[in-house]
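Peer 1: Some structures to go through are shown next.
What follows is calculated from the coordinates using simple rules that are stated; it is not laboratory data. Since this is a predicted model, take the numbers as computed values, not measurements.
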Structure I
Amino acid sequence: MRRSAPEVRSLLRAALIAALAAAGLLLGLAVAERYVQLPWRNPWDVTGLLAALRYNPANNLLKYLLVVAGPSLLLLLAAATPLRRLLFAATTKPAALPPETARRRPAAWVVVLSLLYVTIMAICVTTYHAGNRQIDAFHEGETLGAATCHLAGQAPYRDTIFVHGVWQDPLRSATAFALFGRSIGAARTLESLTKVASYLLLFALLWRLGGRRLAHAHAAFLLVILLTETVFLHVAGQLAIPPRDVVSFAFLLLMLELWRRLRVEEATGAGGAAAFAALAAFTAVGAFAYSVDRGFFLTAALLLVAPLLLHMAAGRKAAGRLALAGAAGGLAGVLLLGAALQWQFAAFADFVFVKMPQYKELMDGKVYPFTERDYLIPVAVTAFNAFVVLFGLLRAAVPADGGRLRAVLDHAAARLPAILLLVLSVLFYRSALGRSDPEHVVYASAPTYLLSLHLLVGGPLRGLLQRRSAHIVLATIIVVFALAGAWKIHHRDLLARNFPFRQPDRELVTPEVAEAIDFLKANLAPGDDFFTMTSEAVWYYHLDRPCPCRFPVVWFAMPPFYQQEIVRDLQRRPVKLVLYADDSTGYAIDGITSRERLPIVEEYLRAAFEPFAVVGAHEIWIRRESAP
């Protein structure tokens, strides 16, 4: 059948768009892999995988930016040629900012059942680093050991160093102990409750991104399930929702409500918008108290999209009020952070902003394998998301008569949720570029896939999801998944595994570890200190003794000045026993032992301590003057 001229033009346009996206990705990948090689620097002589390769960790970031930008750069070049007539022919005027129409609220029972379904799915997800039958001595130890130091009176960063955040490390377990009693199960229970809250907020976010349509939220949430290991499907394993993203989803919900209120033209909208600007800024800055990386990412995202928000407010002469509200909210976030830090701002800033960025990735970084499938997929998805968002902006600019900048700004303001998610996609992925392993890739990819779902459900699937037949199919799938999830919860005893606040600690450690704990307790007097070289801070929790230096995880003390600080602390404190080595992954992270990473500390230990006992795989040393 012969096609009409408009049909042929439409096919050519689709083919050109697809070709630009694919060619841009391949070109960016080729340039990144062939030409990016920044000079090697390691001024503090930090030991790690990258040091062995003399590979600058900034290479990962630069390569990522080139690959992600490739399709968009090619689109910009095409838009500057006569090809723009074919690319953007379908648009006749720039996008406007229509206020949202009122929607009929779903029945209360539908909302309750939806939230119950989301809760079932959340319980079926293994709690991040807290769902195994035995304790994850390194990751769970980061919070349990830090909490032990905190409860002994040590101030954050001044007396105890940790890398995630005040809540994520010491306060999380300290709060769990206050709520449920001192146990590993208590910390796991609070983390699982946070996980459930994060999934509920995620569902609310998907509902908001879908224009407050419940069908859109359920469709997007179903796709989230298919990308994780929630029930019985594990299609790609490309996505994980760590509990700490409860603050990220709260921030996004506040930003979307701020955006919605700025689109409302009534005078009452301005005051409401200012309140949500303050709340969003408070959440972004206050996130530093929860998790440092989330604080960085959310605050940076807020600052990057602030010009669009002010552009929207300027049309209603509310930009000044909005800016003042945001500043007030940010100041309140600083006060929250200060309270969490016990006002140790100087120690916090010195480690988080000055010292750690200079050696963190030399310590734990890996070369990002851009050409491997599981590593390329999230990068390619981000690149295509950016391409789609940019295409919309250019399409708004091409037909504008004498006001292209205004048209682009109006279109960008109308699509602010997509732009915000794109910004967060790039920022969040910084974690995966710093520590390039499968775990960090999947947990850094949430904004990337949320943006893809937003573009998919709000675009190609939008018409389909408005059909009654689609609602019936979706409801059927939800019922099947809910029943499967309920069966899984019962069959695998997931309520007890998610909320094990009554489970004795002894059931979560191996007999060998339990024997080592008993031996150490029997040989430590009340005034004696203990130190571990295994980077498993959980030993301070097991023995209920704070770390005698600032580094319960000694892995973080790799610069020579931090090693020298540890030696000074060990010299002045009554440290009797040292867990010198064992067979744990914490002792030999990435196959490099603590002895190799910390030569200054190693030299001191060999001079001041001697072998005392071997309990299982645990090699315990004693101070020479205390030896029997």
Structure II
Amino acid sequence: MKSYLNINSLILVGVRKNYVTTFYKGLNVIYGDSDTGKSSILEFINYLLGASSIDLADEIKTSVNYAALEVVINDTVFTIVRDIYDHKKAIEVYRCKFDDLHKHFPKKYAPNYSPLSNVDGVFSEFLLDSLNFPKIEIKVSPSKAHSQMRRLSFRNIYKFVYVSQDDIGSKSFLRLGDWSRYAFTKEVFKYMFNVLDESIARLQGEISAKSSLVTELNRKYQIISEFLRDTDYETIESIDDEINRIDLVLEELVAGLSALDKNMKADSIQYTELKDAHNFISLKYKECILNITALEDKIDKYSRLKNDYDNDIEKLKAIKTANSRIGVLDKEVFSCPVCDSHIKIDDSDFPFEISSEKDLNEELNSLSRRRRNINDMISEMSFKLKKESGYKKELDERLDELRELIDEESQSMITPFLTQRDFYIKEISKNEKVREQLVKDLKVRNQQEELLEKYQVLRKDIEALTERLEALKKNAPSMEGILQGLGDRFSQYLKGINIKNRTGIKISESYYIPVIREKEYFKITSGGLRTISSIGYLLSILDYAIDHNVNHPLLLIFDTVGKYLGKQTKEKYSKETLAFEDDLEGMSDPMKYQNIYEQLLNTVQKAERKNVPCQIILVDNDLPNSFSTGELSNIIAHYSSVGEDGLPLGLIDDL
């Protein structure tokens, strides 16, 4: 069996809901408007397969708790769970589907080779082991005799699997141009195709290591099995049956509790009537209190006004008394005793006004009338206040009677229900605890089964490695043969794309990269031709892996296939291409864009015919008009920034 890694689904476990993207065998397409989260899907896959970090958009930060990736590696299902806010945390790996995580214990792996406590190993080595790829160290500078050795990581291989939007068609594709680091990339290329000088020795070492691990796993399995037998541990089947039985019991108990609550409401008609009457009288009581308060305020205000009138009346009476006692001014003319001149007393010379008896009487009568009216109003309101106070006392008594009746009704009606309700709640709690323990027991049994599965998988891996070793011994691949095979496939691909002037096409013996018209990839000035070349190069490697046993996961991921191909080129990418060169190459021809999809589809169809698991995932802004969905061609996501035709707005579709 060929080693492979296929992606089943990406799950972003969210605050409001889970955001799930499902993948299928063959060609998987994600397309739509810019800034809708298309590339984020690939970035999450990259992160969950061991990338050191991930950039998160604001809508992701407010909507997602963590991410999970369900994958199939060599026929075994795994779910990878990782914290998206702390990239240094251990990566959890469950040997099951995402929906069954609660039934299994996870293995925890360090995201890199930095020391981390309480982990079961390094994530990269888990992936290499699961893929049955040899774990080796490679010289950083192969040309130097005393070169430093460096561990080969899954991430090194992943560079030949995933091409980001920045890298596709870029001159620095696969770190070309950074020659000190590219030397290591060339060694990774050799490792993938089993042409390292020590490949046979490495395979022998890997077989030996896996054989030791098989022995160790078998020993562990026997010890655990014996312990579980001695402790009368139930089998997986019996635990499953018991959990199902408990679930049925819980379902019945919850239904019984719900029915009891409904019956309790239905049987409480008299209680409800009493409660309604109590509420009605309570409202009347509150209204009565408000009326009493208003009357008391008015009586107080009118009483103060009556007192003012009383004071004014008393003052007027005092004035009348004073006038009667002082008398009236004499209008007689007097002679001055000194000069004998006539003197007349004029009341206008006085600084005060002397009211006439008539005016005083009129004012006194007016105030007396007002006082009588106020007094009548006070009497009337006092009568109303007395009446309202009596009504308040009556309402108080009626409320007390209703409270007693409600208490009696509650005691006679609710107490039996509460007893039954307590029974249901206790039984539900008891069964939930039993179920919780059963789930733990199931996890232990599943852990035992996982040991057995690992043991069986390792034996298959050893058989596959042994076959590969024998093949290498009989017919060790040569670099010349591999480059020739890749070159032939690359040439056939360019023919399918219908590139002009298809001459001087091969894979460089020096850099192991495409050569077109005797120009190595990084010397090509047309960004469109480089895009086509970078896709074709990785597709040729995948095609070769379909035909031969190589260290490749049979997975390809491309971000923005249409970059430089007749589309409006983003400003940050325009400096890496010459527009007139793209025009000369005919990159605006929509058939070239369509032909790329045809070549991708041809590859997955070939894999299907040969019964080889193969998956290609790509992101783009548009689709060729001729593209149609089928068994091996799937549109797994289509986004619209304005929600056109009911399409989701993006990866996070509920904001």
Structure III
Amino acid sequence: MDSAGINPDNWRLGTLVLEDGNLQIDIVDGELPQFILDANDAVKMGEIEEATNILNKDSVEAFHEKLERDGCRTVVLLAVAKLFFDTDQLAEAEQWYLKIVEREPHAFVYNAIADICVAQRRISEAAKYRKKAVETDPENKAYWLNYAMSLVLTGRRDEGLELLRKRVEMAPADDNAAGSVLLWQLHYVPGSTPEMFFEEYEKWGRTYLPMSMAKSSYNNDPDPDRRLRIGYISPDFRDNVVSKSFEPFLDGHDRGRFEVYGYGNIAKPDKVTKRLKEKFDHYRNIHRMSIGQAAELVEKDQIDILIEIGGHCRDNCLTVLGLKPAPVQVDYGGVDTSGMQQIDYRLTDRLMTPVDMEKFYVEESACLPGGIYSYRPPRSSPLVGPLPAKRNSYPTYASFNNSVKINPFTMELWARILNADANSRLVLKFFGGNDPGLQEYYRGELERLGICRERVEFYDMFSSHFVHMDLYNEVDIMLDTCPFSGCMTTLEGLWMGVPTISLVGESMAFSRSGLSILSRVGLEIFAASTADEYVGKAIAFSRELDNLEKIRASLRQTMLDSDLCKPKRLTDEIEAAYRKMWHRWCEKQTARVTA
């Protein structure tokens, strides 16, 4: 969502607005040919394939020849470059953007080239362009946030976090974005305490989204047992790990008892967005709406329970919930407390949120008996292969988690494990895994801890999910990251017969997700309570090859029989939780009337 309510795709006569209104240039009639305008219209309608067809090679080449011959203003190059970017023709977009910076430094363009580098997994190169963007336009807060994140991703975590803290200190009272990003990034830092997290989150909510903003009276019918209107609001209705977890239980909703709305803050809809849209009873695209407009839409739809998915991740929708457009509001999938009094409940389970941790949450915990996680196996999966260690005569450990979760503390634990067997190997797979700069950073850090470079193998994301899953067949034991544990990678590993050694933390719910998942298949023995135990368990299990082989052979069926592979179980438990929440709200309304 654009908090200013600006449409940055208006390329017709008048004003071209890019990057949330930070760049505005008048377009003169005739500067953009009709095929460019038609392609842009198709993009705005979500018809990416049609837009791509309109941008055919002959038309673009003819237009390029005209520009070379007659010259043009920078705005024309910007329009064409952005259109190529929006249609995922990244190489072409980069060429047009580079033509612009050949003329003069341009912050918007440097940032756009960095976006292309990230999309193409050139993470180290992206960081250089992020830096150029802030050097060219040091007043742009979005560029600073992007640069801070690029520092974190390239191993300069402390610098990135310090930069984020400075941006938070400089941010005006109505700008919560930097603070929200900082809160999310703190979860990857070892040594944080639940007291610290609660204080930081509560301060953020009190500062940026005070209860004085919230709506306090509603016209919703307080009938406890009627069909409820529930709304899911998120930036994650697209191809990512969140949608993989969300879609199975969305499918299971009882539409006779629940009318399901979706509110998507999706900048670039994809095939998953299109599929999910069809699964809601009603879907609203709120990306171009102001916060107030989105909240007004929720209120107009008379949503009874509004569920936020995403927590403090970037592009989150927490500010909409800050206005409290629905009488009951819920956090699903957040790492910790939102820090917002406007959110009444958070969905979790008792392994993720023990009773003695309740005091560190603003929201009331709605604990699901069978756990918060569910897994839908892919339609086509590789068969579980034999234990690699018996073939190789050495153990192979792996982590397929997001690289931002890999911190110095985690690498120290991994090095201790690898140093126990000089022949052991470590496989790391993450977005940007083929980036030479990232490989050099991780190899250098592990080498400093005594691990030869040749013992560490890197993989990037695969285009084929089948190939991705088959890589688990080369792994004996998965090693979890800490303090931010893995979720989908742990579930995928179990499906492929590979258990995960996980360190159970105390700082947040997601430091306990490994325990929650492993316990559902009777493998809580792989969860460690201390760093020494984590190392010890990994080493010990790597030497129990017959035991590992037995677990590997039976784990897929065990998982199929467990609550993890019963998404309807999760939906039923969530629906029961929603109904209980609604009953409590109705009771309060009745009490007010009779008081």
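Peer 1: Compare relative contact order in percent (Cα under 8 Å, 6 or more apart) across structures I, II, III and report the one with the greatest value. Can you show the working numbers first?
Peer 2: On the way: I: 20; II: 25; III: 12.
Top value of relative contact order in percent (Cα under 8 Å, 6 or more apart) goes to structure II.
Peer 1: Can you spot which of I, II, III the value 17, 48, 28, 6, 0 was calculated from, given it is P(r) over Cα pairs in 20 Å bins from 0, in percent? Mind showing how you got there, number by number?
Peer 2: Numbers: I: 17, 48, 28, 6, 0; II: 13, 31, 18, 11, 10, 9, 6, 2, 0; III: 19, 51, 28, 2, 0.
Computed on structure I.
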